[in-house]
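Have a look at these structures, which come just after this line.
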Structure 1
Amino acid sequence: MENQTAPRVTKEQIDTLLNRVEVHTTTCQYPTPHVMAIAWLDGKFHLGTAISKSVDPANFNEELGIKYSTEDVLKTAENKLWELEGYRLFANI
């Protein structure tokens, strides 16, 4: 396994791209309180959206909503980058 030399997407490549991801969050009250997080690569390419809300609006906590939606959208962005970089590698082989 150590001597594999075929082209591949590496964790380091994905981590480098993830460092360029910006997450923007918005808190909305309608139709029910929720936080929406959107991940953008270089502020221009949409990688994903995540929403966090409580079942009962009385339990809504904006700070936790930001935390959970940000964590979720960053995982979505990472998965999308693996997919896109894998496709780019495939298309160039």
Structure 2
Amino acid sequence: MFAADFGLVQVIRLVFWLYFLLILARCVLSWFRTPSYTSRWLPLWNLVYGATEPALAPIRRGLSRFTAGVPIDLSPFVLILLLSIAEQIIIRLIVGMR
């Protein structure tokens, strides 16, 4: 693996790790009420939900027929699994290109 490939792989891993942290933050935030419009936490709340909802919503819709009646949202777990697989595929493609 060339040095440029190593740098690119590190950047890709960092991006996936940051998104994983956003998903984790989303899970923790789901335990609390939505802050009021005057709360200083609202921008952080909007950032986390805005960054994760576009990826979670289709998974949640797809899982709804299998998880009817289950009181827990499994979409973050499925998204983390899919992102882990995608990360490994992308890294293997980059390393294997040389």
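No value in this document is a laboratory result; all are computed from the given coordinates. Note that this is a predicted model, so its numbers are computed, not measured.
Of the structures labelled 1, 2, which one yields 31, 19, 8 when semi-axes √(5λ) of the Cα gyration tensor in Å is computed from its coordinates?
That value comes from structure 2.
When you work out relative contact order in percent (Cα under 8 Å, 6 or more apart) for each of the structures 1, 2, which one comes out largest?
2
The value 27, 40, 22, 10, 1 for P(r) over Cα pairs in 10 Å bins from 0, in percent, for residues 8-47 alone was derived from one model only; which of 1, 2 is it?
2
If helix-only ellipticity at 222 nm (-39500 (n - 2.57) for each DSSP H run of 4 or more, over all residues; to 500) is calculated from each of 1, 2, which structure is the one that comes out at -25500?
It must be structure 2, since only it matches.
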